[in-house]
Structure 1
Amino acid sequence: MLDQTNGGILITKIKQLQGRIFEKLLTAHNISEFNGAQGRILFVLWEKDDIPISELAKQTGLAKTTLTSMLDRMEKQELIERIYSPADRRTVRIRLTKTASSFKEQYEQVSDEMNQIFYKGFSDEEILTLETGLRKVLKNLTEKENYHEKEH
């Protein structure tokens, strides 16, 4: 392995810059009803609605405590609703409201614009190589987190 690598710091910087640019794009598209982090939750629900919180946490990569507080705000904003299982009140599913569903097309436009910025100057092969590498990093980190959780 190389003596010095900067993958972690580069990913952190990219995430921070991407978040700021994404917020500006949301504003430019007159989307003020939710922020970029909430958009990640909505994106998952637009793909598959009415899912358990545990699955939503897994799909978004957010810790359950972080997700819970975000869902509280989103519920107050009438973007999502919590559906409690009549058989077991501990089982909570998250469902989009009609209001949140109406933003999907606008959000996709912002996401497309962000992708154009993100991959400017990349060939298709370079995009595939980068994303393959990032999936490996994600897999490695997920395995480590799961192993650590089993230890404690």
Structure 2
Amino acid sequence: MIDIKPANLSHVKALAVLFDAYRVFYRKKTDLNGAEAFLSARIQQNESIIFLAYHENTMVGFTQLYPLFSSTNMQRLWLLNDLFVHPDFRGKKIGKALIKKAQEHCVETNAVGVSLETEKTNVPGNQLYPKMKFSLDKEHNYYFWENPSFSYGSE
């Protein structure tokens, strides 16, 4: 059975291990201390909503949502920024349960929707999201400007 719970500060140490694995999956260097600090700050400052997935009382996955606002809709929306399930627990519909919880949160907060992006090479995600009623946006281009003076380690 899968149990989904909201995260709080008492979960940060265990969550940081999964979060670090998530970052490594996306080709970032491991940084467990940085993961703990980052997650603690997001929770303490109420800057994100994190849902945790448990399988038989073991934390096996998470999703992190950030609040955004749509000027054209004049409404809140949620950015599903992070979704991760430990490799040993994939194929058990845990990712689906986490997405469903994010969608329920969207409804509960009367937000206009949930947005996400993933790499084109993320085959499992690109198969899962349409099954969860996400539409691939074919009408917009997304651009990113990288700050040339940005330095990791400063928040």
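Just so it is clear, none of the values below were taken in a lab; they were calculated from the coordinates. Bear in mind the structure is a predicted one, so any value in this text is a computation, not a measurement. Cβ atoms are built from the backbone, for glycine too; each structure is taken alone.
Worth a mention:
- Entry that produces 1.8 once distance in nm of label points 7 Å out along Cα→Cβ at positions 39 and 55 is calculated, selected from 1, 2: 2
- With distance in nm of label points 7 Å out along Cα→Cβ at positions 95 and 119 derived as 3.5, matching label from 1, 2: 1
- Largest in mean count of other Cβ atoms within 10 Å over residues 15-22 among the labelled structures 1, 2 is structure 2.
- With helix-only ellipticity at 222 nm (-39500 (n - 2.57) for each DSSP H run of 4 or more, over all residues; to 500) derived as -22000, matching label from 1, 2: 1
- Computed 2, 8, 14, 17, 19, 16, 12, 8, 3, 1, 0, 0 for P(r) over Cα pairs in 5 Å bins from 0, in percent - originating structure among 1, 2: 1
- Distance in nm of label points 7 Å out along Cα→Cβ at positions 7 and 23 - highest-scoring structure of 1, 2: 1
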